[in-house]
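Just so it is clear, none of the values below were taken in a lab; they were calculated from the coordinates. From a predicted model like this one, the values you see are computed outputs, not experimental measurements. Cβ atoms are built from the backbone, for glycine too; each structure is taken alone.
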Structure 1
Amino acid sequence: MSGITYQVDNPVCGNNEINFQLLTEYSVDIICRARMDRVLDYVSPASFQILGWKPEEMTGRPVEDFILDEDLPVLAEAIAHQGRSVLLRMLKRDGSTVWMENRASLVSDSATGEPRQWVVTMRDVTERKALEKQLSELALTDGLTGLANRRAFDEALEREWNLTLREGSQISLLLLDIDHFKEFNDQYGHQVGDDCLRAVAAAVRGVLRTSDIAARYGGEEIATILPSTDIAGAVEVAEKMRRAIDALRLPQEGHPEGRGYVSASIGAATALARQGGTMSTPESLLLAADTAMYKAKNGGRNRVATALVVAAMGG
């Protein structure tokens with residue numbers, strides 16, 4: 001039925017009606033018939049298995065009643081381009097939502113050619129959407145630490161940087177490096193080194209706010225984007241990270257800066273968006289955070305150092 005404009009001599013009775021119901025009664029998809037005002041005249045039995053609504057509970061009501069409000073524009077698109085498949089979220093009887101692939105087709109009168117009603121097919125694609133989401137997350141996630149990967153970090157930094165410039169606000173970036181990690185790997189082996197990275201990543205996640213974005217930047221480095229955060233706020237988050245890593249008490253012999261335990265040096269850089277600013281790309285913030293991180297290392301490790309840049313507002 002998908003994508004076809006039907007022509008019938010009598011859209012409500014006769015052989016066409018019998019054939020339609022035979023088709024719909026055994027379909028695993030929901031098949032509906034609606035008037036031109038989109039009030040449902042017929043709903044197939046699959047509605048109960050998929051949505052929890054009995055057919056008689058849906059008939060006589062507009063299809064909009066069963067679609068999530070924010071997805072109503074998608075319904076409008078389907079109506080405007082009848083025959084095109086669209087994805088939207090429908091409301092189940094228990095109040096939860098389910099992703100459905102919907103396709104609407106017009107049924108026209110064979111004599112006049114005027115549209116008489118809609119035939120809509122609805123297919124449950126919730127599992128497909130969940131798989132797509134999982135694959136998307138995997139593509140943007142570091143497999144070892146569970147943090148965002150470099151690709152996700154680059155995309156997020158570009159997005160947040162541009163937002164900062166448009167709003168004339170500020171953004172901070174933390175760059176964390178595990179002290180003497182090469183020596184740690186040489187001493188304890190790469191498997192223990194991986195365990196160390198996972199533990200440090202978990203400690204970092206534990207102190208972040210919901211708006212913050214942490215990523216494995218490379219090797220033993222972890223970068224964290226702090227939107228709308230000034231230098232004082234950045235230092236506060238960085239110190240929480242440093243203390244959380246210290247609290248892990250991961251043994252590292254021959255590491256005096258950490259008193260025999262794994263530690264980290266963190267560079268905290270903040271960009272202020274101002275008229276007349278000289279920095280126009282997020283790489284300037286990255287460079288400032290990297291410089292601050294090496295300042296922390298050169299200053300004795302297991303500490304936080306800061307840097308400040310002025311970005312070109314409106315860039």
Structure 2
Amino acid sequence: MKRQIYIHPYTLRSRDSLNAKSKRVEHEGVLIRVEGDRGYGYGCIHPWPELGDYPLDQTLGMLCSGELVPLSQRALYCVEVDMMARSENRSLFDGLAVPRSHATLEMNEGSLSATVDAGFQIVKLKVGRDPVAETDFIREASGRFPDLVWRLDFNHVMDDRAVVKFLGALGDDVRDKIDFIEDAYPSESSPWVNALGPFDVPMAVDREVEDACGGFGVAIIKPAINDPGPILERALDETRRCVFTSYMDHPLGQAFAAWEAARALQQFPDMVDTCGLITHGLFEANAFTEALGVPGPDFYSPAGTGLGFDHLLEDLSWKPLK
């Protein structure tokens with residue numbers, strides 16, 4: 001029997017654009033709620049169409065007709081595990097340790113100062129929209145805070161020559177502080193990625209990580225769209241580092257990513273690296289972001305059963321998905 005899915009639409013508002021392919025600051029998604037034999041479970045669907053996802057309306061229309069895409073499939077899995085834990089009156093985080101995280105850095109002085117003050121040691125910056133301004137910012141920030149380690153996400157907006165020019169402009173001292181470059185090749189190119197890119201900087205793969213080929217050293221796992229199991233098994237065989245990140249989505253989705261990262265850390269303690277699970281500070285505050293506390297390198301699981309947020313979720317308005 002098909003179970004009724006209920007949805008609660010939401011809009012997150014960021015202070016700045018969140019990737020090099022888009023200038024928007026309003027980000028729409030839905031929380032989903034499904035009733036089963038054990039009660040209710042919750043999940044999150046938050047598409048990024050500019051990065052290849054179906055738009056939200058299309059994703060929900062397909063879900064209503066029984067057709068699943070990676071976002072909705074993973075959201076329904078989240079619902080199941082959340083429902084089970086809630087029915088047993090326990091938190092999914094019981095007995096687990098969540099890996100520490102890097103900061104997703106906005107390119108401004110306020111974000112940089114807050115990041116350093118919060119104790120982050122690794123920062124991730126989305127680059128590719130304004131290479132000259134970005135290289136200037138990184139050089140200046142690295143000079144002021146020489147202990148910061150950098151992760152640069154190119155979001156497939158530069159070709160090989162542009163990436164070489166970008167890294168060359170940073171200089172040797174700054175390049176030595178780069179942990180890896182992510183998606184530093186055009187999106188239309190084949191996901192064949194070397195272990196080391198220009199200037200021998202390690203390379204990471206984000207989108208299509210399940211099918212990527214080559215000797216890339218870092219696999220970025222987004223539980224919102226990726227089943228971590230096969231990626232982790234392959235990473236073990238091929239000696240890759242794994243970095244779990246949120247989908248820059250609702251705090252419920254952020255909590256799901258943190259839970260998956262904690263499970264992976266328990267099973268593969270030497271393979272799971274510093275993650276990217278702390279993204280709620282990128283958005284205007286609300287009751288859910290406040291439940292996660294002040295952003296810092298440690299993830300503090302929200303109080304409650306399942307993935308938490310019990311009373312906040314119960315107080316939302318829910319409508320049937322039609």
Structure 3
Amino acid sequence: MTEKLNVLATIKMNAEAKSRIEGVSPRIRLIDASDLARAEQEGDASAQEKLTALLAEADVIYGLRLPKDVVARSPKLKWIQVMAAGVDRYLTDEVKNSPVVVTSVSGIHATPIGEFVLGLMLMFAKQSYLCFQLKQQRKWKPFSPGMLRGHTVGVIGLGSIGREVARLSKALGMRVLAVRRSVKSAKRTRNVDVLFGPEGMPELLAESDYVVLALPLTSATRQIIGEKELRGMKPTACLINIARGNVVDEKALIRALKEGWIAGVGLDVFAQEPLPFESPLWDLLNVIMSPHVAGGMEDYVDRTNDVFCHNLERYLNGQKLINVVNKKLGY
């Protein structure tokens with residue numbers, strides 16, 4: 001008899017989603033541990049004991065959050081498929097130092113986040129935030145909106161999201177600059193007028209009207225935007241962060257906004273989430289913020305299931321998985 005592949009899911013799925021995963025192969029035994037995982041997080045000792053018993057038999061784990069001490073509790077574990085593109089929170093020392101393969105759903109967020117970035121740039125160009133203020137104040141005060149055409153956007157991180165931001169920006173007639181870690185010397189590439197290596201970031205910051213952060217959070221990118229970088233931007237420029245909050249020095253950013261080093265910031269991510277009630281970012285008029293929703297879409301679970309089912313087929317056939325995370329690089 002062919003050995004079963006025990007797949008433990010830590011996220012609640014409907015019957016259709018379960019059927020789809022189980023339909024990949026009769027070898028798959030899908031175990032819904034979502035309720036136990038949630039109860040364990042809430043401190044339920046009984047749930048922790050039951051979840052530990054299930055983890056002991058798991059070959060694959062699929063979900064948005066991982067149980068604590070997941071490697072130690074899962075001696076048979078070979079592969080973790082997470083339902084996110086950014087993997088910084090999953091790469092604990094335990095996971096990084098284990099032979100367990102980690103895969104992400106990188107690529108599925110390009111369209112929603114690309115549109116979100118475009119929306120933020122348009123809000124700044126058209127001064128939508130001023131319209132909201134005028135409406136709240138019941139004031140009729142005509143002004144002159146700007147345009148994106150002819151302006152420069154700098155994209156830091158040219159992965160799937162960065163490339164989509166570049167494509168959409170080009171479609172609106174913008175000049176596109178970008179920085180990518182693996183580039184050795186400046187060059188042109190599709191939808192990018194100048195692609196720099198890391199050494200070109202000061203030039204990108206100095207020339208851009210909009211700077212978009214679309215890079216993963218790693219030890220090398222933590223607070224990559226600090227006082228020096230913010231002072232290197234145009235005073236009329238806007239920063240947009242849809243990456244991770246900790247790629248920016250938030251204290252320096254608040255000072256930059258208060259003192260006018262830059263014109264504004266669009267934030268979907270923050271150093272601490274939820275954003276603390278006492279944060280000055282709540283009250284600054286040149287801040288447009290959202291509660292980490294840029295990558296959301298109506299069919300998010302369906303799209304992550306597409307990636308997982310494709311990877312399950314490859315795993316069962318002995319093929320290389322897609323979106324394998326390089327644990328040393330952090331993405």
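Each of the structures 1, 2, 3 was assessed by distance in nm of label points 7 Å out along Cα→Cβ at positions 31 and 231; the largest value belongs to 1.
Looking at structures 1, 2, 3, which one was FRET efficiency 1/(1 + (r/R0)^6) of positions 111 and 255 (r between Cβ atoms, R0 = 30 Å, to 0.05) calculated from, given that it came out as 0.85? For FRET efficiency 1/(1 + (r/R0)^6) of positions 111 and 255 (r between Cβ atoms, R0 = 30 Å, to 0.05), the value 0.85 is produced by structure 2. Can you tell which of 1, 2, 3 yields 5.2 when distance in nm of label points 7 Å out along Cα→Cβ at positions 175 and 287 is derived from it? The read-out comes from structure 2. If Cα Rg over 2.2 N^0.38 Å computes to 1.11, which of 1, 2, 3 did it come from? Corresponding structure: 3.
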